[in-house]
Each structure stands twice: as structure tokens, then as C-alpha cells.
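Take a look at the structures listed below.
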Structure 1
Amino acid sequence: MRTVTLEEHYATPAFLKGPGHELQERARSGGFAAGLIEALLDLGAERIAKMDQAGIDVQVVSLTAPGVEQSEVGEAIALARDANDYVAEAVHRYPSRFAGFAAIATPDPCAAAQELERRIRAGFKGAMINGHARGRHLDDRFFWPIFECAEASGVPLYLHPTQPPQAVIDASYSGFSRDVTFMFANAGVGWHIETAIHAVRIILGGVLDRFPRLQLILGHLGETLPFMIERLDNMQPAMTGLKRPISAYLRENFHYTFSGFNFAPAFLTLMFEIGVDRIMFSADHPYASMSAARSFLDRLPVSPADKEKIAHGNAESLLRI
């Protein structure tokens with residue numbers, strides 16, 4: 001069975017000297033698995049060998065968090081361009097194994113839209129956005145040039161988690177050891193809650209009424225939102241001023257990936273609420289195991305036809321792979 005994974009990460013040397021320096025320091029101090037930085041930098045034969053071992057045919061790769069969203073405008077533009085060049089070279093060398101989501105400088109939406117349009121023309125499949133831009137969320141009309149470009153070009157935007165703003169960390173996640181607070185505010189809980197709130201803000205802010213053909217992607221089996229659909233619909237259009245219930249946007253404008261969440265109950269909730277046509281395979285390499293993700297895919301309690309959709313068909317349709 002052919003497989004396409006959509007949340008697979010890389011880093012560049014320039015990124016690791018800039019916004020990725022904390023990631024590199026944590027890796028050096030043992031805060032992450034050994035070999036993480038080397039795995040992030042590799043978009044070549046060694047990564048492909050690991051893909052072959054795990055049964056992964058294609059990776060759609062994206063710049064790892066925190067991306068460029070927290071950088072000053074000039075640095076964000078330069079780092080995004082450098083990252084996209086890095087991916088373009090890998091795709092050129094291995095066109096049947098890699099595709100790319102563009103990094104874009106969201107602190108300057110016009111520059112971000114221009115970079116996205118340029119990369120789409122070169123074959124990129126959309127863009128990865130790592131959450132808020134220095135506390136500013138994407139429902140702000142400031143960011144609408146990005147949405148306009150994505151909708152007009154027919155490519156999706158992947159909304160990836162990022163660390164909550166410091167004020168939120170201080171209010172909701174502090175009071176524990178440094179390591180516990182970091183994990184609590186990030187991959188433990190905070191990343192997913194922050195991303196769920198961000199997605200709902202995009203809906204409530206009217207982005208998808210203004211850009212109704214826009215498609216977004218959420219990882220981690222929906223960042224808790226499938227579980228909350230009934231509650232979210234308590235905010236009816238009469239209250240929100242939206243054209244549809246919130247559940248309609250989640251079912252018609254969003255797609256969902258695994259991202260290392262190899263949990264059958266969460267998958268079944270997503271499938272029952274959203275349906276298999278909007279679920280796509282991913283592994284979250286190198287932060288999670290490609291082999292474990294593939295094993296979970298093989299064990300999914302769905303029909304062979306639905307498994308083919310999740311493994312590759314839905315991604316091929318959405319991304320035109």
C-alpha cells in the first residue's frame with residue numbers, strides 16, 4: 001500500500017543558529033532523543049533509507065517549530081527563503097520521495113503571500129504555519145493576504161502548534177520545574193490546546209466566510225476539536241454572525257493528520273465526527289517513529305478502501321501529488 005506522510009520535519013543550519021537555537025540546546029542537553037538535530041538536517045539518502053525501512057513512500061516536509069513566525073520581519077523573510085531553497089534542492093534530487101510545504105514569513109503577510117505564490121509555481125504543495133506570530137493570531141485581517149493567496153492558488157495551509165505566548169504560559173502552565181513547565185506548555189498539553197483555540201479563532205474571525213474555498217490542515221488527530229464539536233456548536237450562527245455552524249467549517253474546510261497520535265479512540269472520534277475523506281497519514285518524523293505510525297495505519301479498524309484513502313489517496317487529491 002502506497003503511503004504519503006504530511007507532517008515530517010526538517011531544519012536548516014541557518015534556522016538552528018536563529019529561532020531554532022533553543023531546540024538545538026535542548027537536544028545537546030539531552031532534552032530530546034539523541035540524533036534529533038542530525039535527523040532534522042537530513043533530507044537525503046539516510047532519511048530515505050529510514051522511510052524505506054518503515055514503509056513510507058513520500059514525505060511532505062516542513063520546517064520544524066518554532067518556524068519563522070516568532071522572528072523579526074527581515075530575519076523571517078530571509079530564513080523562510082533559505083528553508084524553501086533547502087527543500088527545493090531535496091525535491092529536485094528525490095522528486096518521487098519528497099514534496100514540500102513552504103515556510104512563509106507571517107510577520108509580513110504580503111511578503112509571505114509573495115513567497116508562497118512563488119513556491120507554488122515551483123511545485124510546493126502549500127504552506128506550514130507554526131501558530132501565532134508573536135502573539136498575533138491568524139483571525140486578524142492583517143494576515144488575509146496569505147489566505148487570499150492560498151485560496152486563489154488552491155493549496156492548503158497546515159496550522160502547526162507553537163508554544164503559547166509567554167503570558168499564557170505564566171498564567172496556565174507555570175509553577176512546576178523548568179522541564180515540566182516546558183512539556184506542559186508544549187507537546188504535553190499546551191501546543192494542542194493553543195492550536196485548537198487558534199483554529200476556532202480563525203473560524204469565529206470570519207476567515208472562512210471571506211475565503212470559503214480555503215482548506216486548512218490540523219495535525220494530532222484534530223488537536224482535541226473532534227471531541228468538542230457538539231459543545232462548539234453551542235455558538236450558533238445567530239450568536240457568531242457566521243454563515244454556518246462551527247462544525248460545518250471543521251467538516252468542510254479542515255483536513256486532519258495523525259502526527260504521532262497513534263491512538264485508536266482518538267482516531268475513531270475523528271472518523272465518526274469528520275469522516276475518512278479528510279483524514280491523512282503522518283508520522284511526525286523525527287519526533288515520532290515512522291515505523292510506529294505505519295504499524296498503527298496497518299491496524300486501523302477501517303475498510304481496505306478507506307485505509308487506502310487515509311494512507312495516500314486523500315493527500316494525493318488535496319495536494320495534487
Structure 2
Amino acid sequence: MTITNLAELLSESHSDYVIYDLGRRVQPIQADTFKAICAQQRPYPYPLQDHAWFAVVFWPQLKAEQPEPFLWFLKMPLDERGLLNQAAQQDFMTHVIALLGQQITGALNAEQEQQLQQSAYLFTPSEAKRAALHAQLTQRWQKAPSGYFAAAQQELHSPTNNGWQQLGIQGIHDVAVRLAANPETTQAVAQHFTSYPESLQNALAEALEHTTPPSELMQPLLSSLASEHAATRVNALRALAGFASDPAVEEQLRVLLPSANMDELVIITARLWPALQGQLMLPYLVGVAELNNPALFAGVVRDILRVPDTRIHALGLVQRNDLPVALYQAWQQFMGKTA
């Protein structure tokens with residue numbers, strides 16, 4: 001059999017595997033979806049900077065116990081249709097097969113490891129995304145959290161002036177993915193979110209944005225969008241990413257948009273893009289246009305047009321003949337520069 005894409009390479013090597021997106025949010029991609037993406041049967045759902053950012057976690061089949069998995073962090077270019085670039089897949093697979101053959105779960109020696117790491121398609125994720133992935137995998141496989149879990153949980157329950165400085169970022173991510181099993185911690189986060197020291201609040205928001213927190217946390221986070229502190233509003237938006245499709249989030253974003261600053265608007269399209277698939281797209285783009293920042297408008301629009309779930313809504317909107325003046329002018333300027 002001729003191997004034509006990454007999913008086939010994994011299957012033909014007799015590997016079990018799980019796939020996560022590591023671009024916008026750390027979130028699993030179903031196996032059937034991954035196969036369709038690799039076969040160019042559907043666009044990549046979470047593009048970032050015209051690339052797909054994968055975590056490919058795989059291990060040999062037919063083992064009595066799951067062995068320590070192998071891990072590839074892959075950055076694959078997308079074509080103009082948002083499909084995974086076929087030539088890039090072939091290039092990476094040729095490199096891997098030349099090193100390992102089709103049995104990709106074999107042990108690597110030091111020289112092979114060094115040669116593999118020279119691939120242009122491998123990347124190193126941020127510390128936070130690596131921590132989010134590790135937390136989700138240990139929960140998925142029902143393994144114990146890291147040794148940092150207890151200290152992080154305690155600090156979130158009873159924040160102190162300096163205790164957050166000693167926390168491991170892995171512990172915060174471990175707590176974030178396990179909130180559903182720890183209702184008292186969920187209650188503590190709801191109570192203290194706006195009063196956490198800024199660095200702790202930043203780290204917690206960065207962890208929560210990769211999860212779907214318990215529903216009890218949504219309303220306190222929505223209330224945090226009214227904070228007078230800009231950093232708290234941005235962190236609340238990030239933490240709400242897992243609720244982006246909820247009508248209550250769309251409603252609160254509609255209230256926020258007329259006064260939203262640049263950072264808030266960027267976070268909405270980067271993390272809360274599902275909320276833009278309905279009526280919110282118009283006030284959102286108007287809000288961006290009214291900042292009178294052509295570079296920001298162009299960046300936001302390009303991002304929206306890359307994401308399959310928001311592209312169709314944006315293109316349908318800008319074809320209307322009754323656009324608000326600010327949006328019409330910003331769109332015409334954008335089209336003039338991209339023509």
C-alpha cells in the first residue's frame with residue numbers, strides 16, 4: 001500500500017494515537033476528523049497563521065498496557081482552501097520513513113533523534129500549551145496529576161500574597177482540567193477570580209482557556225467582564241473560551257463590544273470565535289472598524305476568513321448593502337490593499 005498522508009502512516013505503522021490541536025486552544029481532534037483532514041476531505045478547523053498545529057501522541061498497538069507514548073509536535077502549512085498541504089505531508093513522511101522505516105514506534109538512537117528534530121515541520125510549543133496537553137492526557141488516561149497539583153489547588157482556595165510565586169504552571173493546568181471533579185475548587189475560583197494576584201489570574205486564565213470548565217463558573221466569569229481592570233476583563237474572556245458557543249456568552253459580549261479595547265477584540269476572535277457565527281459578527285466587526293486601526297482590522301478579518309466556521313458568516317455579512325459606514329469604509333480599505 002502506498003502511504004499518502006499522515007493518518008495512513010500512523011495506521012500502517014500499527015499505532016494507536018490521539019490528536020490534539022495546539023494552535024488556538026489545546027483540544028482533541030477526533031480520529032475520523034483527523035483522517036478527513038489528512039485526506040484533504042475537509043479544511044482544518046482551527047487554523048492559526050495559515051498552519052495546522054498538531055500534537056500527535058501515538059504508541060504501538062496490541063500491548064497489554066499502554067506504553068510510554070511517542071509525541072510529535074507538527075506545524076503543517078495549509079493551502080488557500082484551508083486544506084492540509086499535501087506536499088508538506090509527503091515531505092515529512094519521507095523524512096520519517098528514511099530514518100525509521102514504516103515502524104515509527106521503534107526506539108531512536110541519539111543520531112536519529114537529532115536528525116528527526118531537524119525537520120522543518122516540528123516545533124516547540126509554549127510551556128503553557130505543553131502543560132495543558134500533559135494535564136489533558138493524564139486526565140484522559142486516568143493518571144495522577146503532577147506533584148504541583150496540591151499546592152496549586154490550595155493557593156486557588158486560599159490565595160496568599162506571595163504563595164502564587166512558588167506554584168508550578170503544570171499544577172494550575174492539572175487543577176483546571178479537574179474542576180468538574182472538585183466542586184469546592186470551582187467555587188473557590190468563582191469567588192476569588194477577580195481578586196487573585198495578576199500573575200496567578202493570568203496563569204489560571206491561560207489554563208482555563210484550553211478547557212470547558214464546569215457550568216457553575218460561567219456566570220462569575222461573565223460578571224468579571226464588567227471589571228474596571230482591563231487585565232481582568234481580558235483574562236475573563238480567555239477563561240470563557242470553553243463556553244464560546246453559549247448564548248449567554250454572546251449576549252454578554254454584545255454588551256462589552258461598544259467599549260471593548262484592542263486586546264479584548266483580538267482575544268474574541270482568537271479564543272471565542274464560535275460566538276461570532278451568528279448575529280454577533282456585525283457588532284464585532286463594527287467595533288474593530290471603529291478603532292480606526294487598518295492594520296488591526298486587516299489582521300482580524302484575515303483571521304476570521306481563515307477559520308471555516310466564521311468565514312461564511314463574514315463573507316455573507318460584507319456583501320450587504322446596508323453596512324454601517326465605519327465597517328464599509330474599513331472593508332473597502334482592506335479589499336483595496338489585498339486586491
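No lab work stands behind these numbers, since they all come straight from the coordinates. Treat the numbers as computed from the prediction; the structure is a model and nothing was measured. Cβ atoms are built from the backbone, for glycine too; each structure is taken alone.
If distance in nm of label points 7 Å out along Cα→Cβ at positions 25 and 41 comes out at 2.6 when worked out from the coordinates, which of 1, 2 was used?
So the calculation was done on 2.
Where does the value -13500 come from, among 1, 2, when helix-only ellipticity at 222 nm (-39500 (n - 2.57) for each DSSP H run of 4 or more, over all residues; to 500) is the thing being computed? The partial results should precede the final answer.
Numbers: 1: -13500; 2: -15500.
Source structure for this number: 1.
Using the calculated result 3.2 for distance in nm of label points 7 Å out along Cα→Cβ at positions 9 and 121, pick out the matching structure from 1, 2.
Here the read-out was taken from 1.
Among 1, 2, considering only distance in nm of label points 7 Å out along Cα→Cβ at positions 97 and 233, which has the greatest calculated value?
2
Can you spot which of 1, 2 the value 19 was calculated from, given it is relative contact order in percent (Cα under 8 Å, 6 or more apart)?
Source structure: 1.
Of the structures 1, 2, report the one carrying the highest value of FRET efficiency 1/(1 + (r/R0)^6) of positions 153 and 289 (r between Cβ atoms, R0 = 41 Å, to 0.05).
Answer by largest value of FRET efficiency 1/(1 + (r/R0)^6) of positions 153 and 289 (r between Cβ atoms, R0 = 41 Å, to 0.05): 1.
Identify the structure, out of 1, 2, from whose coordinates FRET efficiency 1/(1 + (r/R0)^6) of positions 113 and 257 (r between Cβ atoms, R0 = 30 Å, to 0.05) was calculated to give 0.80.
1
A value of 0.40 was derived for FRET efficiency 1/(1 + (r/R0)^6) of positions 17 and 185 (r between Cβ atoms, R0 = 30 Å, to 0.05); which structure in 1, 2 was it taken from? Working shown, then result.
Working: 1: 0.80; 2: 0.40.
For FRET efficiency 1/(1 + (r/R0)^6) of positions 17 and 185 (r between Cβ atoms, R0 = 30 Å, to 0.05), the value 0.40 is produced by structure 2.
For which of the structures 1, 2 does the calculation of Cα Rg over 2.2 N^0.38 Å return 0.93?
1
Suppose distance in nm of label points 7 Å out along Cα→Cβ at positions 193 and 241 works out to 1.5; of 1, 2, which structure was it derived from? Write out the running numbers ahead of the final one.
Values: 1: 2.8; 2: 1.5.
Checking each candidate, the match is 2.
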